[in-house]
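Colleague: Input: structures, listed below.
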Structure I
Amino acid sequence: MPADPILIVDTVLAGPFALVTPAGEIDVDTAPDLRRALHRCLHHRSAELHVDLYAVRFCDCRGLDAFLSARRRARALDALVVLHEVPPIVAELLDVTGTRHLFTVL
């Protein structure tokens, strides 16, 4: 019987807006999937990329790198990355690394 995935990434594209909702653990094994989903939304010319993090149970530096990579690509496209429902584990990572100010956090 296969193991349950440790990260599920749901993506919704709606006109100029995109919503990415990762659920589970973002780490060295799963961050590439998240990065691909974020970049795919930006490739579709989403003016605003919203990332709802309410269901993230763990996030390490690889997850942060995926968010920063999406932010860099978004800036090049004059798009915005907005983080929603940031759990304490992600908030602490943003604070410790001094990167919170790089994102719109709601």
Structure II
Amino acid sequence: MSTTIVHLTERSLWEEARARGTYAMSTRGRTLQEEGFIHCSTREQLPKVAAFLYSDYDGPDELVLLVIDPARLGAPLKYEAPEPGAEEFPHIYGPIPVDAVVGVEPWV
């Protein structure tokens, strides 16, 4: 069994993805098409990522954590650093099929 990775998003974006069959937002306010990949993290990286991306969030939707099984992706998954020597983060180079999301957790 593969280790899961996670992605923090707004509930309405996840609900739209469930209706379409794939999730294609890269990060807050940017799509997969705009960014080239979907930003993800490990659970250990999540607190820093959440603070960086959503510390000022006061949107109408609650935030949810998508728990993703990499074995179900069907798109390349690469661990990459934003700059040489920095911590590596999981990046998915394609849309996430909804059946690759094995859990959805509220983020508080």
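What follows is calculated from the coordinates using simple rules that are stated; it is not laboratory data. All of these numbers come straight from a predicted model, not from anything done at the bench. Cβ atoms are built from the backbone, for glycine too; each structure is taken alone.
Colleague: Here distance in nm of label points 7 Å out along Cα→Cβ at positions 13 and 29 was calculated and came to 1.2; which of the structures I, II was it taken from? List each step's numbers first, then the result.
Modeller: Values: I: 2.9; II: 1.2.
Going through each structure in turn, the value belongs to II.
Colleague: Out of I, II, which has the highest value for volume of the Cα convex hull per residue in Å³? Please report the intermediate quantities before stating the final value.
Modeller: Numbers: I: 91; II: 106.
Structure II comes out on top.
Colleague: Which of I, II yields 25 for relative contact order in percent (Cα under 8 Å, 6 or more apart), as computed? Don't skip to the answer; put the middle values down first.
Modeller: Details: I: 25; II: 36.
Source structure: I.
Colleague: The value -5500 for helix-only ellipticity at 222 nm (-39500 (n - 2.57) for each DSSP H run of 4 or more, over all residues; to 500) was derived from one model only; which of I, II is it?
Modeller: Numbers: I: -11500; II: -5500.
So the calculation was done on II.
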